[in-house]
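Several structures are given next for inspection.
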Structure I
Amino acid sequence: MKPDSVAMTALSSLGKQGAVCIFGTGDFGRSLGLRLMQAGYEVVYGSRDHKNSTLLPTGSKVMSHEQAAQTARVIFIAVHREQYSFLTSLTSALEGKVLVDISNNLKRGLYPQSNAEYLSTLVPGAVVVKAFNTISAWALQNGGLDANRQVLICGDHADAKQSVVDIAQSLGLTALDRGSLRAASELEDIPLQLFPMWRLPFRIAVGLLAAFFFYVLVQDVIYKGVTEGKDISFRIMISLANKAIPMVALVMLALCYLPGIMAAFLQLYNGTKYRRFPDWLDRWMLCRKQLGLLALAFAFVHVLYTYAIPIRYYVFHRRFTFTSTMIKENKTYEFDNVMAWRSDSYLAMGMLGFALFVLLGITSLPSVSNSLNWREFSCIQSKLGHVTLLLCTAHVFLYGWEKFLRPSAYKWFTPPSYMMSLVVPCVVLILKLLLITPCMDRTITRIRQGWERPAKGGTAGKDAKSSRPLIL
């Protein structure tokens, strides 16, 4: 009988609860065995020695590898690739078995061939399935919480994969078929990724923070030191930080909505939605959520800094000095109605903008967004998001007020720092205003519903790379 048919015959005798073998008694092997036993499986460990048997789940059995392989049809290989060599001596015992490779490497590109494919060459008579490598031992011990509930599976035999899917589902996990064993390399790279969707937003945040902080440092501290010989470097810790941080928050919030606007103009220009966006725009659009959450983090830090201002020594000193001077000179500080309106409006725009900003952050959480339908989610993240950007931009305008009219604000012929943070938000709001005009909005809606502008001399709107629609 062929190895494949032997394996398929063996699979037919394996039910939801039965014997499962695990090669390896490490952390993952012990955690997996415990979960399997809780789900009603009989667990048999294959080990070179029994010195770790006291650490294994109570009720499990420990045997030699060859003996353990005879007790079950599905065998989890819970050892590192470097230890696979012992499997070659078990070729006859593993004939027709389903080997579930759960291994990962220490770094990407360590071997030219994936661990699962390498395992299939060592034991050609067995059926190899790659699975459970994206689940941690901690997640198994704690019931597979949220982000660790999905088991990615790949293999060349449908029945073998289905047996592993049944086991995963009996453990309360969600299984996702990723195709043939060729996908094993991709699956093995997933645990090695470190916040892949956060890298670009983080670099943008660091770059903006460094640029804005240096700008306000030159305008405030260095300018005073050069022109007046004053040392006000103490302002770096709070005053300058509280200028640069909200600037970064506002610009990053605007950067969340700029790629969508650019995509809309590209669709208007192309006259179709069936044309791929540039790769850089695709990457930008995919990380909008991370950009927004980082912007919210900067806005929150700005709020904390603002609350700390009244208790600063510098502020106490200025108030005391100002009050003493007014008393000595027998002067009064008259109430300015315009300044009162400006101050209250400035604070109101800031508080409302921050409140909506927090709402955007909350609705981006999977537990919240999953409870919303697409129209509700789009309304909050798009329409309410632009309102948030408008309020935050108005907050900055009210902060600056008429400062841009003062020649003294242009130190070394550079514009005030707050003006620099308004460039991108104003561009986004103006472009969005153009897009919502009836003529342009009607055309964009038709394009996104599948309408295509007739092209000269041929069919319109189909890109040579792809004809799939792109959803904004």
Structure II
Amino acid sequence: MLLVLWDHLHHRRHAKMLNKAGIVGPPTVPFLGNALTLLKESPATVFDLQQRLINQYGRNIRMTILFEKGFMTADPRMIEAILSSQKVIQKNNLYDLLHSWLGTGLLLSTGKKWFRRRKIITPTFHFKILEQFVEVFDQNSAIMAEQLYEKADGKTVINMFPVACLCALDIIAETAMGVQVHAQRKPDFPYVQSVKTASNMLAERFLSPAQRFDTTMKIFYPKLYNTLTKTIQTMHDFTDSVIADRRAALQKSIADGSYDRSESKATDVGEDVGQKRRMALLDVLLQASVDGQPLSNADIREEVDTFMFEGHDTTTSGISYTLYLLSRNPEAQARCFQEIREVIGDDKTRPVDMKDLGQLKYLECAIKESLRLFPPVPLIGRYVAEDTELNGKLIPANTNVILLTYHAQRDPEFFEEPNKFNPDRFAIENKGDIDPFAYTPFSAGPRNCIGQKFAMLEMKSTISKMLRHFELLPLGPEVQPLMNLILRSTTGINVGIKPRVY
């Protein structure tokens, strides 16, 4: 009884303030909170659970899991208040699972460190540097198309997620680190395997209570924990070696007078010398300084690892779901293809440039509509560290908040026929009809996605390349969205393809 009383007193203030704010939820039990509710669900049913809770309790739902107190929200006005706040910029504790791999890079850092790193990294996404990255997008998407021809019989079911993932890994490795890992041609390369393994294992930890904390994972899943530790070490060793080589090359070029701040060398893994190429994120970080001091190798590794993580799975999901939706909507696919022919022409081998991609307006609408229906990041976590007024409601300190962007983007109050694929929603003439906080696939506010222009260009380049080479067919099972770090599907994200003849 004393323990129950302590639990009640521990949660009393928090519960009282949320009740006063009109944020209610399912009944709790001592110590466990709402954990029993979640135990009945699987990753594939979590979206249905969230929708049921929204239907029953409204867009703001109070939830307590063990000693973690907070609420979930699918209310665009609450989402606006949180994402626009300069005070609520700290990620919630679910993100701690990524700390062993990413350290406190841009995704996980807060305060002065976050502000300084954001300021340093922002120039990487300047128009002129993005323009140079388009060549990388085009070259690697061409490899993806080339390798798919052997399955382009109109009958074979292709799960696009692992295919697009290797292409995205090639792209982000070259643009973030300045190295070519040839993930598509050499998928067994240790670093490529480590990235895939770590991403999958961390996603599983996110969904498994027994794996949520290092201590419990060591006790109940010691082999998995050791595998994850070794995998992360492999990635760190690779990144460290690349950073050391690039720093040495930078210092040598400064010493011998050949240094050019606007250029760097790309290293083909396994070779000593690469071809001349554009700036990579790593080069920007090597040339940066804080308070007059250069960033350490450990500082740089945090940011490079963060971009390797954030820059491949997210675009993989976006590319895969867009191809899936176009395969199921032939009229939209035909409009995309016609636009591509008008802008790029009929030469399938012609490389695209920034101007070409900028003119693919309808394709961009199709991608945006895909991101609405299937956002690669289906929820966003924040932590309210002190009592804070949000959307007219006083939210208590120590509150974990989960923004249910997946549900906000399917809210019938903000989107007519919300489950229908309709790219015209995002046409210029309809742009004013979209509530900017009902649609946040790249987040919003001070912690919005720094790489959203990069991601959109990569998706437009890759998807347009696929449509130039193949007709997409509605083969394979329908998607069953899977709640994960990144939105996936329990059934795969499947299409069929056959060569375009034109």
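Values in this text are rule-based calculations from the coordinates and carry no lab data. For clarity, every value in this text was computed on a predicted model and none was experimentally measured. Cβ atoms are built from the backbone, for glycine too; each structure is taken alone.
For the read-out distance in nm of label points 7 Å out along Cα→Cβ at positions 70 and 374, a value of 5.8 was computed from one structure; give its label from I, II.
Values: I: 5.8; II: 2.6.
Checking each candidate, the match is I.
Structures I, II were shown, and distance in nm of label points 7 Å out along Cα→Cβ at positions 166 and 214 at 3.4 was computed from II. A value of 24 for relative contact order in percent (Cα under 8 Å, 6 or more apart), calculated from one of I, II, originates in structure II.
Please compute distance in nm of label points 7 Å out along Cα→Cβ at positions 22 and 246 for structures I, II and give me the label with the greatest value. Each step should come with its number before you reach the end.
Numbers: I: 5.5; II: 5.0.
Between I, II, the highest calculated value is found for I.
With distance in nm of label points 7 Å out along Cα→Cβ at positions 142 and 206 coming out at 3.4, pick the structure among I, II it was computed from. Only one of I, II returns 3.4 for distance in nm of label points 7 Å out along Cα→Cβ at positions 142 and 206, namely II. Comparison across structures I, II (criterion: Cα Rg over 2.2 N^0.38 Å) gives the highest value for I. Each of structures I, II was scored by distance in nm of label points 7 Å out along Cα→Cβ at positions 54 and 398; the highest score is held by I.
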